[in-house]
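Enquirer: Multiple structures follow.
What follows draws every value from the coordinates through simple rules; no lab data is involved. Computed from a predicted model, the values in this text were never measured in an experiment.
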Structure I
Amino acid sequence: MANIVVIDDEEDIRLILKEVLEQEGHTVTTSENGKELNINNLSNFDLVITDIFMPDQDGMQIIMEVKKTVPDMKIIAISGGAFFGAGNTLKTAQLLGARFTINKPFDIDDVVEKVNTLVNEN
């Protein structure tokens, strides 16, 4: 299975994603922000799941840094939209390199399906 990193400032989201994805057989590392995570070590991962709106370093910055460091990294962006609504934000995340986007609150089965789709790609 895959080695996944989940970056989200909401502890509940990190814990839910970690628990569910580990039940699917994946190894999951969590981080509350991009600054806490060493972007240079991302080559150890198969997939990044990142929230967009976070303090210190937002998900857009994380996506850009990840794509610069590991261009073929698979990324899923999630967002509740904050003040701007999730639609335009998630479209921007796709333009920057996120393969899938997910609105909060999300259906956990949708997350699992998207993760498994990316993990099973050649």
Structure II
Amino acid sequence: MPLPLIHTALPKRRYQYGEFTMVVLGEIDSRDDIPYQFLMAVIPPDANTPELFISVEKCSRQASHDGKYQMRIIAAQMSQMLGKSDNWGDLDTFVNDALAVLSKLLNLTDEQPMVIL
């Protein structure tokens, strides 16, 4: 699965987490026809574009028996579903869970995410 093809989206929050910048996007219109609820774009140091995303996507009715939303890690050469939940439609819940995933994935266990205004 390639990186999300975002046509339009509204930034909801920005974080500095260690050397990484995270931008949380909502109200997403994508050219890949995936029903994104939220995306957390991860921008590495010295980069201008995201190289990793954590997404929450609305599940189809037939796939929503374990939850209305699924969380996925998306990078250029890989995509991995992390699970389903009814709670990821809430921005705060998504952000908390996505930051916890990134803490482990990027080895940021000694860092604290800081909101960028």
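Enquirer: Which structure, out of I, II, was helix-only ellipticity at 222 nm (-39500 (n - 2.57) for each DSSP H run of 4 or more, over all residues; to 500) derived from, given a value of -4000?
Expert: II
Enquirer: Matching task: 14, 49, 32, 5, 0 is the computed value of P(r) over Cα pairs in 10 Å bins from 0, in percent. Pick the structure from I, II.
Expert: That value comes from structure II.
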